[in-house]
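Input: structures, listed below.
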Structure I
Amino acid sequence: MSQLAFLGLGRMGMPMAKRLLASGHAVQVWNRSPAACQSLLNQCDKEESNRLQVCTSAHEAVQKASFVFTMLSDGPAVTEVLFGSEVSAHFTSVASAMMPGACVVDMSSIPPATARMHFERFQAMGCSAVDAPVSGGVVGAEQGTLAIMAGGEASRVAELTPILSALGRVTYVGPAGSGQLAKLANQIIVGVTIGAVAEALMLVAQGGADPAAVRAAIRGGFAESRILELHGERMLKQNFVPGGAIQTQLKDLTTALAEARESGLQLPVTGLLQQLFADAKAHGDGGLDHSALLRELARLNAIEPEKILSGSS
């Protein structure tokens with residue numbers, strides 16, 4: 001099995017690193033907060049613990065690793081951890097600490113241009129990079145059912161696929177940056193569909209129908225989707241414990257609109273949803289699941305969020 005490094009043990013990174021350990025790999029982990037590393041260690045059985053090395057710095061974690069996985073918050077965070085910055089000397093030698101020929105597998109959601117820049121920098125130093133963002137949320141990370149969209153050199157992605165299969169289904173989508181473009185496409189569809197489901201359930205509730213019954217009635221028809229299935233249920237139950245947070249959805253839609261402007265495109269539907277998610281964050285819901293966009297639609301209609309699907313205002 002390969003020697004791996006995993007940088008970033010957040011809500012997604014923690015279960016992903018755990019699955020790599022469970023599949024038999026030796027994994028060197030680092031996180032800005034050491035408590036997350038201890039939490040991962042506490043979840044491991046004896047054999048997994050023997051394959052896990054908790055590192056005190058990102059520099060230490062990447063040494064001797066053939067593949068370096070990153071799962072961080074955004075593009076600036078990934079760039080800082082990999083290449084350092086003027087204000088964070090702690091990370092200045094991470095890239096230089098990597099073994100010749102090692103590959104960075106960035107599974108964060110970052111701008112395509114940033115992914116291409118990282119690819120070029122690693123190519124210049126005799127290493128390689130693959131942008132491989134994911135979709136499927138925390139549940140997908142825990143169950144190993146993530147959709148993994150990989151961009152970079154096809155041969156590198158093929159080499160990585162047996163490792164990534166522990167995390168989910170890998171699809172090669174094109175050269176460097178293409179994985180991030182695919183993730184933006186995913187987030188546009190997710191964000192717009194969440195808005196559509198929320199508006200539909202709100203409409204039937206205010207008209208006097210039972211939103212749960214309507215949801216059951218239309219499932220299996222052309223309106224069926226994972227969003228209707230999972231997020232529709234969240235809306236009905238007002239369960240907004242985050243799988244994917246509003247603030248993350250907002251970040252990705254903002255990136256998608258910036259990418260569209262660079263390409264000379266107008267995405268008016270995406271723009272509308274981006275503004276609604278921005279308003280939801282401004283009203284204090286940024287940390288809630290993105291299905292909590294329903295609450296913002298309630299505010300827009302002067303309805304108490306808790307009563308939005310009750311049919312009463």
Structure II
Amino acid sequence: MAETIVTGRRHGLPYSKGLMAQSLSASGLAPGRAYELAQVIELRLGQRGATTIEVQRLRELAAAVLAEHEDEGAVRRFLDWQRVDRLERPLVVLLAGAPGVGKSTLATMLAHRLGVTRVIATDAVRQVIRAFFSAEFMPAVHFSSFEAGGTLDAHALGGADPDIAGFIRQAESVRTGVEAIVDRAIKEQQPLVLEGVHLIPGSIREELRARCIPVHAVVTVSDEELHRGHFSLRGAERPAARYLDRFEQIRKLQAHLVLRAEEAGVPVVDNVNLDRALSQTMALVLDAVAAAAPADPV
């Protein structure tokens with residue numbers, strides 16, 4: 001079968017089943033199903049008898065194939081996502097969550113579905129900060145989020161919960177680095193997925209949020225035993241015992257994040273099932289894109 005060249009304004013590239021499958025996955029289809037339909041689209045291209053097709057015509061063909069094989073919702077989500085390249089502001093997804101809720105896995109899967117190449121963990125930001133500032137100068141960043149309360153003395157707490165107070169102080173220390181990463185993504189017009197416990201709802205400056213398409217969610221695991229089980233699946237570099245010994249503090253951080261989410265009107269995604277959590281997060285992204293993108297002409 002001869003290659004079909006997909007043409008844009010100036011250049012053309014051969015049709016790619018992989019890239020088309022990724023676009024279809026962004027509409028919420030499972031990767032395997034998306035690849036099957038990408039093959040159907042390739043077959044239709046071969047049947048056209050033409051060696052080139054414009055990008056917009058290819059999108060229309062993909063939407064028609066979706067309409068034949070999937071429901072109307074899949075078509076709408078696909079068309080919504082195709083409008084992302086017309087956004088005047090870049091997409092920035094913020095996934096907060098306590099340790100062990102699966103936010104890193106969810107962020108990676110979401111980025112793959114969306115074709116986003118920048119996935120950054122706030123723990124990486126904390127590691128950079130602690131390399132520049134000593135424990136004497138900035139003690140909170142030298143401990144895990146659920147251990148940061150040990151850096152505060154009782155007098156400074158003023159009756160506040162040390163676990164929450166230490167966590168908030170650490171999050172405030174990390175926030176400057178997080179906002180710098182968001183600011184750079186905005187200036188470069190590059191989509192970004194950020195994940196980490198430090199992304200407390202309401203903590204990112206409104207000025208930055210206004211310059212991007214922000215999608216903020218708090219990932220949780222409501223079932224305590226399931227949450228415990230997540231730690232046993234971690235690699236040897238993060239032994240489960242250390243987290244399980246501090247499980248009470250970790251659950252406390254989760255409750256605080258949920259409370260802050262409720263106050264800020266930020267959605268909470270309960271990750272009791274990864275596929276369902278991914279679909280729910282994808283829906284939040286597509287809704288944000290649909291609301292921000294210019295409407296298609298009738």
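Please treat every number below as a calculation from the coordinates, not as lab data. As the structure is a computational prediction, the values presented were derived from the model and not from experiment. Cβ atoms are built from the backbone, for glycine too; each structure is taken alone.
Comparing relative contact order in percent (Cα under 8 Å, 6 or more apart) across I, II, which structure shows the greatest value? Before the final figure, lay out the partial values.
Working: I: 13; II: 24.
Checked I, II; max of relative contact order in percent (Cα under 8 Å, 6 or more apart) sits with II.
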Please state which of the structures I, II yields 42, 20, 16 when semi-axes √(5λ) of the Cα gyration tensor in Å is computed from it.
II
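Starting from the value -15000: which structure in I, II was helix-only ellipticity at 222 nm (-39500 (n - 2.57) for each DSSP H run of 4 or more, over all residues; to 500) calculated from? Walk me through the intermediate numbers first.
Working: I: -15000; II: -17000.
Value -15000 for helix-only ellipticity at 222 nm (-39500 (n - 2.57) for each DSSP H run of 4 or more, over all residues; to 500) corresponds to I out of I, II.
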If mean count of other Cβ atoms within 10 Å over residues 11-18 is calculated for I, II, the one returning 23.5 is structure I
Matching 1.8 (distance in nm of label points 7 Å out along Cα→Cβ at positions 219 and 275, computed) against labels I, II points to structure II
Parent structure of the calculated result 22.6, given that mean count of other Cβ atoms within 10 Å over residues 163-170 is the read-out and I, II the choices:
II
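Output the label of whichever structure in I, II has the greatest value of FRET efficiency 1/(1 + (r/R0)^6) of positions 19 and 171 (r between Cβ atoms, R0 = 35 Å, to 0.05).
Working: I: 1.00; II: 0.40.
Structure I gives the largest value of FRET efficiency 1/(1 + (r/R0)^6) of positions 19 and 171 (r between Cβ atoms, R0 = 35 Å, to 0.05) among I, II.
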Highest-scoring label, criterion being mean count of other Cβ atoms within 10 Å over residues 115-122, among I, II
I
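On mean count of other Cβ atoms within 10 Å over residues 35-42, which of the structures labelled I, II is highest? List each step's numbers first, then the result.
Details: I: 15.1; II: 17.9.
Sorting by mean count of other Cβ atoms within 10 Å over residues 35-42 in descending order puts II first.
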